[in-house]
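Each structure below appears as structure tokens.
Any read-out appearing in this document is the output of simple, stated calculations on the displayed coordinates, not a laboratory observation. The model shown is predicted, which means the values in this text are computed figures rather than measured ones. Cβ atoms are built from the backbone, for glycine too; each structure is taken alone.
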Structure I
Amino acid sequence: MTRRRFLSATGALGAGTLLAACGGGSASPGSGSASGPAAEPAADTYDGPNVELEFWNGFTGGDGPYMQALVDAFNSEHENVNVRMTVMEWADYYSKLPAAVTSGRGPDVGIMHIDSLSTNAARNVIMPLDDVAAALDLNASDFAEAVWNAGEYAGQRYGIPLDVHPLGYFYNKQVLADAGLDPEDPPMDRDSYEAALEALKSAGVAGHWMSPHTFTGSMTLQSLIWQFGGSLFNDDGTEVTWDQDPAIEALTWMVDAINNDYSPSDVGQDADAIALQNGQTAFNWNGIWHINTLKEVSGLEWGVAPLPNIGGTQAAWAGSHNFVMTSQRRPDENKLDAARVFINWVSQQSLDWAEGGQVPARSSVRESAEFQELTEQAALAQQVDYLRFPPAVPGIGDAFADFDQALNEAVLLTKEPAKALSDAAARATKKLEENRDRYSE
């Protein structure tokens with residue numbers, strides 16, 4: 001499927017995405033014939049009887065129509081395979097999927113965020129995909145190390161990476177120019193960033209609105225903790241480390257922005273992003289999905305770049321969509337073979353998927369001239385070697401509720417950063433202990 005055919009299939013598609021929305025061309029390197037055992041079926045063709053595959057995902061934002069166009073194109077090119085896509089909110093997806101699999105009514109193929117793989121693997125909701133990776137001729141050399149490794153749990157692969165979607169640095173060029181700053185040279189280190197915030201303050205602008213919410217405050221805080229040389233957990237995910245000095249310094253930097261009048265004190269959900277669009281602020285750290293949102297705003301002069309290095313170490317939060325195959329009561333070998341073909345085919349179109357606001361997982365695609373023409377996505381792809389993901393520990397997501405609470409308390413000025421982080425770490429530590437017992441049964 002060529003880019004022209006893809007764009008024709010999507011038509012005049014509106015690509016704006018909501019904040020809660022979250023490799024190459026038609027013959028990507030590393031996606032050809034199987035390299036596994038001789039008995040392993042090929043991943044590029046399916047010659048069996050007609051099958052229908054159920055494909056579930058949570059692409060309810062602007063990325064949804066792009067994936068639907070890919071599914072439609074796949075169906076038109078494969079007479080003996082029909083993929084039926086079901087889309088629901090991510091929260092509903094993750095709550096419904098385990099029950100559907102247990103009852104024997106789960107989908108054949110799904111999309112899962114990388115931080116959910118280990119939990120669902122431990123619950124036997126999804127199946128190991130080492131044989132699928134072999135059939136697709138996938139290997140670590142064509143992926144960023146962090147995203148490839150994060151797809152493994154307990155020595156087996158459970159996710160086939162489709163993309164990464166990192167946090168990025170968006171800036172309003174007109175606001176910068178009005179404050180006497182260079183709109184083509186945004187600040188990229190702590191000293192210049194704080195100097196710019198001071199200049200914007202003098203011009204009557206709160207330059208960086210600090211969000212107390214998961215979108216995008218939690219992602220900002222996580223990025224800052226890593227930049228200051230800290231971490232959220234130890235390497236094996238058995239201990240919480242966000243109450244240590246680097247995390248305190250990172251959260252204090254966010255709170256100081258409020259105390260110094262660089263940010264309002266009570267920023268509502270999504271208000272930071274809206275303020276950038278309305279010319280009320282200069283900087284917004286937001287997800288790559290925000291690119292298409294800003295493209296829809298008529299007359300807005302904006303730019304995007306990798307995150308500024310505030311703490312001294314380059315680092316950025318990122319998520320990743322992975323293909324998964326669910327555990328089946330009565331596995332159908334024909335469906336399993338067809339699912340391999342579908343996953344392989346979509347992976348080969350990941351340059352087209354990037355149009356929806358993603359960075360392809362495959363290095364060979366990110367480095368292609370065609371991807372570099374997607375200048376905004378390519379700008380954020382520069383971060384790929386220092387993106388961070390949580391450790392592959394079942395139930396790790398439970399701890400983030402406490403992390404987000406600490407952020408909320410500190411940024412809303414109801415608790416000092418050190419106290420907020422310490423209290424949250426104590427609660428999260430108990431959850432990690434409980435989960436070790438729960439998932440070891």
Structure II
Amino acid sequence: MAVSLAGTENAEDRNLEAEMTALGRRARAAAARLADAPTDAKNEALRAAAAALRADAELILAANRRDLATATGRTMTPAMIDRLTLDPRRIEAMAVGLEEVAALPDPVGLIDSVVSRPNGLQIEKVRVPLGVIGIIYESRPNVTADAAALCLKAGNAAILRGGSESAQSSAAILAALARGLEAAGLPADAVQRVPSQDRAAVGLMLRLDQYIDVIIPRGGKSLIERVAAEARIPVLKHLDGICHVYVDKAADLAKARAIVLNAKLRRTGVCGAAETLLVDRPVAASHLVPILADLIAAGCEIRGDAATQALDDRVKPATEEDWSTEYLAPILSVRIVDGVDAAIAHIAAYGSQHTDSIVTEDAAAAERFLARVDSAIVIHNASTQFADGGEFGMGAEIGISTGRLHARGPVGVAELTSYKYRVRGTGQIRP
């Protein structure tokens with residue numbers, strides 16, 4: 001059954017509708033084959049795809065240069081350009097990511113629990129693939145490789161819809177992945193790209209509930225909101241990364257300076273970058289002054305409350321909007337607060353339930369923060385930039401889920417499975 005573009009008489013739209021329906025059918029057929037594919041075959045496909053990425057590095061870089069040349073005529077932030085840009089190091093990182101996923105345990109078929117009932121029934125809870133996963137992302141061509149690897153290892157087929165900015169890069173990466181699948185005797189249709197950059201294709205994809213089991217959007221707030229509003233399919237959401245670092249009165253100054261600088265400036269365009277710094281009032285002078293000096297010297301713009309401005313005349317006034325802004329740029333909002341409870345209250349009011357960190361040597365304050373901050377990732381004495389599946393030992397990740405259902409935090413291989421119950425009997429009937 002085709003997905004309907006109700007009311008349209010446009011031949012181009014009807015062709016796109018037919019293409020999307022055919023794409024879904026092929027993905028469903030591939031998912032059926034992958035569901036019971038041997039672990040060795042999946043691992044062989046991933047290793048062969050890694051080798052193909054390395055062999056095609058120059059082709060991929062050339063495609064990326066074409067994407068970048070096109071992007072210069074569009075309105076793109078430095079963070080978006082950084083995400084779009086590939087170089088030999090990033091291609092090698094993609095290839096290594098595929099190999100790391102190949103080395104991970106296969107979650108499919110793992111038995112989570114076994115229950116023996118008094119009537120003799122044996123009930124097993126066993127891990128199974130989700131099926132077909134639709135992934136919509138913006139200007140990150142590396143997501144093409146990461147998403148494909150994770151879906152494949154978990155026995156899922158993937159339909160990918162990358163941003164138009166990265167179309168040529170993603171196509172070149174996908175060609176290498178397809179060679180890896182074919183080398184292992186697995187269907188190349190296990191990973192497919194949406195054939196059009198038309199926005200109508202996204203709308204059609206969000207209504208392919210006959211073929212797609214889960215949608216994972218990875219991108220800006222407008223993309224996430226559109227997917228959540230239009231999808232007929234369950235959505236695994238990744239909202240803004242409004243991440244906080246709270247420097248407590250019991251913080252070690254050297255740790256605090258290093259953690260804040262890294263959390264904000266290691267890479268400003270990633271979702272785990274800190275966007276707000278909260279500092280306990282008793283250490284505003286002793287701790288915040290040198291931290292501000294570090295950040296400003298490194299090229300970071302500071303937007304602070306009145307108390308922060310009083311400590312350094314280079315600090316710009318923060319507006320109410322700043323506290324809920326994901327800058328993805330070398331800009332940091334700073335507020336002085338009255339203790340850990342005030343920091344927790346600020347995070348609850350303005351945060352996005354992504355990643356938040358406390359710097360303190362007070363174990364009780366740390367435990368209070370870790371217990372009461374309702375975020376997917378909460379951290380003690382470390383940078384928020386550890387919000388990454390690779391750093392969690394998961395290999396590549398599709399994103400950080402900020403929701404509460406099915407998966408939360410880094411979405412790796414295990415999070416791309418569901419489960420079913422296998423019940424073994426010896427002739428029992430229910431009275």
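Taking mean count of other Cβ atoms within 10 Å over residues 118-125 as the quantity of interest, name the structure among I, II where it is greatest.
Checked I, II; max of mean count of other Cβ atoms within 10 Å over residues 118-125 sits with I.
With FRET efficiency 1/(1 + (r/R0)^6) of positions 382 and 414 (r between Cβ atoms, R0 = 30 Å, to 0.05) derived from the coordinates and found to be 0.85, which of I, II does the value describe?
Attributed to the structure labelled II.
Quick check on the output: 19.4 is mean count of other Cβ atoms within 10 Å over residues 254-261, derived from one of I, II. Which one produced it?
II
Given a computed value of 3.3 for distance in nm of label points 7 Å out along Cα→Cβ at positions 134 and 222, which structure among I, II does it belong to? Could you put the intermediate results ahead of the total?
Values: I: 3.3; II: 2.0.
Of the options listed, only I reproduces it.
Given a value of 23.3 for Kirkwood radius over Cα pairs in Å, calculated from one of I, II, which structure does it belong to? Each step should come with its number before you reach the end.
Details: I: 22.5; II: 23.3.
Here the read-out was taken from II.
Suppose Cα Rg over 2.2 N^0.38 Å, for residues 174-349 alone works out to 1.39; of I, II, which structure was it derived from?
II
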